[in-house]
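Got some structures for you, see below.
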Structure 1
Amino acid sequence: MATSRQVCLTIPTAHGIQVAIEHLYRDTVLGHAKITSLVFLFLAFQPRFPFNVIQFFLWEIPKAIITGFLSCLGFDREGVREGSLASYHQARYHGGYLPAGGLFSSYQSYGATQGGGVVRVFELEVEHESAFWGFMRWICFGFAVYFALL
């Protein structure tokens, strides 16, 4: 049995990255100018969309998995669920006293505040966006017009 393994990793140079970007621009962006224009037009109206997608995959999905797992263990919005693994652990090791800042109390507070199955009602109101997002809207709209005229 080998005790080590050699791994070869190709790291692109700055010139390699530049060539890849030029290839992407020439073959994809210019080759499909109308689709690129529609994408930029969409981004002109929804400039936060790519960031919302990234937030959904990097934050919301893992949070839902963790809260679902904690709910399976017995940490719910109402507290520790009766007859669950969490209630067994609390009765066996902690009794009526939970030390603040401990792992069990952290799970309990996280399960209680972020528990699943809760319907949240949002009031829709017009937000005043920052100058950055307004600038991004105009930039995306300009690119949409540019690629539509190609």
Structure 2
Amino acid sequence: MEKFDVIVVGAGAAGNAATYTLAKAGLNVLQIERGETSGTKNVQGAILYADALERIIPDFRDDAPLERHIVEQRIWIMEDKSHVGTHYRSDSFNEERPNRYTILRAQFDKWFSGKVRESGALVINETTVLELLKNDAGRIVGVRTDRVGGDI
């Protein structure tokens, strides 16, 4: 049985960031995703605040699937019979390296998963983690998956 330093469950934005960072640091990392590929289950867009991603992939703007940078933000609070909202627009949003982008999560997660693979991590898709495996001392030592012989 292959041994890993770290097993990351999930290949969304947080899972991809964790896996990428750990693999780039030289750890032997396994990432397990229940979807067919990273981002398969996403059907909506999102706002990407670039400062966090820029810390781990400084040149991400060169090839990430970014839709457009955001020049205005709106916030709404609603209930059944009323609502209130505000918006903020600023020329500072038009900086040379914008911090806010719209993205389509399915495309972005697929791109990020490619970066994860390039970093040296092993990615297994279409696999569900069912439970954590612990030793006698209660320390987590692996995972049980839905695959035949799926203890890792």
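Overview of values
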| read-out | value |
| --- | --- |
| Comparison of 1, 2 - label where FRET efficiency 1/(1 + (r/R0)^6) of positions 27 and 107 (r between Cβ atoms, R0 = 25 Å, to 0.05) is highest | 2 |
| Comparison of 1, 2 - label where relative contact order in percent (Cα under 8 Å, 6 or more apart) is highest | 1 |
| At a computed -6500 (helix-only ellipticity at 222 nm (-39500 (n - 2.57) for each DSSP H run of 4 or more, over all residues; to 500)), which of 1, 2 | 2 |
| Value 10, 32, 28, 18, 10, 2, calculated as P(r) over Cα pairs in 10 Å bins from 0, in percent, assigned to which of 1, 2 | 2 |
| Structure responsible for 4.0, with distance in nm of label points 7 Å out along Cα→Cβ at positions 35 and 91 calculated and labels 1, 2 on offer | 2 |
| Value 1.6, calculated as distance in nm of label points 7 Å out along Cα→Cβ at positions 51 and 131, assigned to which of 1, 2 | 1 |
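Each reported figure results from applying straightforward, stated rules to the coordinates on display, with no laboratory input. Predicted, not measured: the structure shown is a model, and the values here were computed from it. Cβ atoms are built from the backbone, for glycine too; each structure is taken alone.
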